[in-house]
Each structure stands twice: as structure tokens, then as C-alpha cells.
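Take a look at the structures listed below.
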Structure I
Amino acid sequence: MLNKTFLAVLWNVVILVFCLINLSNINEVQKISIPNIDKIVHFIFYTTSSFLWSWALLKQNASNYKLNLLLIILGLILFGLLVEFLQDVLPTKRSFEWLDVACNTLGVLFGTTIYLVYTKFKPHNS
């Protein structure tokens, strides 16, 4: 079975790769014309990431639970900012967008909220 932390790291690598590659050369992607689909993808990427990091690192009764939660949230928001900055400075034909940062941040908050609700209602023996 894969380690929870490994899954979280792997997911962040997936985010990094998909956000830094030039998608304009892929014909199939160009055929998709859903308005603001990229914002939805950012939200889903970061919701998943924050859930995975919370699942990997948060222990319910740990004395540093709140600090770890805060570090996950801030770390992923900073990661999102870094990815946006890299899009702007690397030759990816992509650019920094504050709306992407906002969608990333909302995804982080939503993912951690889902995790907190999940742990509150899941049976203690699972």
C-alpha cells in the first residue's frame, strides 16, 4: 500500500507538471470549450492536495494539530503562488493569474474542510 505522504507529494508533482506544461500544442485540449474550466481544474487540484496532505499529516489528538493544519493551508497557498510565479517566468506560454491563486486558495480551504468533516463523522475504528 502506498504511503499517504507519498500520495500527497505525488499529487503535488502532478499539479506542478500540469501547470507548467504548454497545453496549447495538444489538439484535444483545445476542443474543450467550457468557460473557466481552468479555474475549476485549479480548484479540484488544490482541494485534492489539501485533503491528501491533511490525511497524511494530521493526527486527531496530536498537541500540534492546529499548527499542522495551519502549516498545510499556508504551505499549499504558497505552493500555488510559486507555481503561478513559475508560469510567469518560465517559457511555458502561461502567465500569473490572481484568479488562479484565488481558486487554488478556495480549493485548499475546501479540501481541509472536507477532511475535518470526514474525520469528525468517520467511525473511530477505521
Structure II
Amino acid sequence: MVNRTNLLSEAVVGTGFPHDKSHLKTALSRVNLLATHCRDIRRFAAPTLDICYVASRMLDAHTESLFPWDVAAAGLVAREAGARIGHAGRDLGSIPVELYWEEIVCATPGVFEDLHALLQNN
């Protein structure tokens, strides 16, 4: 079962950094944005673990651009624990979240909408 955190300002959010350093500026901007709106930011070893940490109450949310094979199982674990998963980027129409993990947002239900809106609008 995920945390019951309802306020983005109280959320501990995980994120990551791209292997391709040409995207580093965008990732650092995301960290700055999160740091000004969340309680704290964490970076652990792997995004798969971060998403499972949302499921296990160690994090309230995780956001990062990933590949489907990076987090397919972790996304299932998080959903089964009650987390919501979506994209912060462009509207993907009918493409399922499981097949397109760019700018993913995985969060507790109480934090998801605010985090999603924050990332989408910035």
C-alpha cells in the first residue's frame, strides 16, 4: 500500500539523470522545479527500485524519462500497491503508459495530480 501523502509540498520525490548528457540540462531543471515544490528529492540506484519504493512507502513519487523495459514490472508493482502512473509530457493519445515511459510520473493518488500538473506546465 502506498503512502497517504496528499500534499505535494510534503512529498518525497525520486528522480534520475540521463545517461545521455545532452539531456542533463533538462534533468537539472526538473530537479530545481521539484526542490522548490516538494519536501525533498531522492536519487537511488535505479529507476526500477525508485518506482518500487513508491509502492513500499519509501517515496511518494518518482519522475524520469525511461524505456519500457526499465520499469514494466515495477510499474505493475506500484499500481498493485495503489500508485497512479502517467506521463508529464505531451498527450500520447491511445498509446498505453506501459509502452511509452518518457517523462513518467508514478505517485501516490494524493500527490499524482499536483505533480503531474507541475511537470506538464513547466
Note: helix-only ellipticity at 222 nm (-39500 (n - 2.57) for each DSSP H run of 4 or more, over all residues; to 500) at -12000, derived from one of structures I, II, originates from structure II
Which one of I, II has relative contact order in percent (Cα under 8 Å, 6 or more apart), as calculated from the coordinates, equal to 31? II
With mean count of other Cβ atoms within 10 Å over residues 65-72 coming out at 14.5, pick the structure among I, II it was computed from. I
If semi-axes √(5λ) of the Cα gyration tensor in Å comes out at 18, 17, 14 when worked out from the coordinates, which of I, II was used? II
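No value in this document is a laboratory result; all are computed from the given coordinates. Model, not experiment: these values are computed from the prediction. Cβ atoms are built from the backbone, for glycine too; each structure is taken alone.
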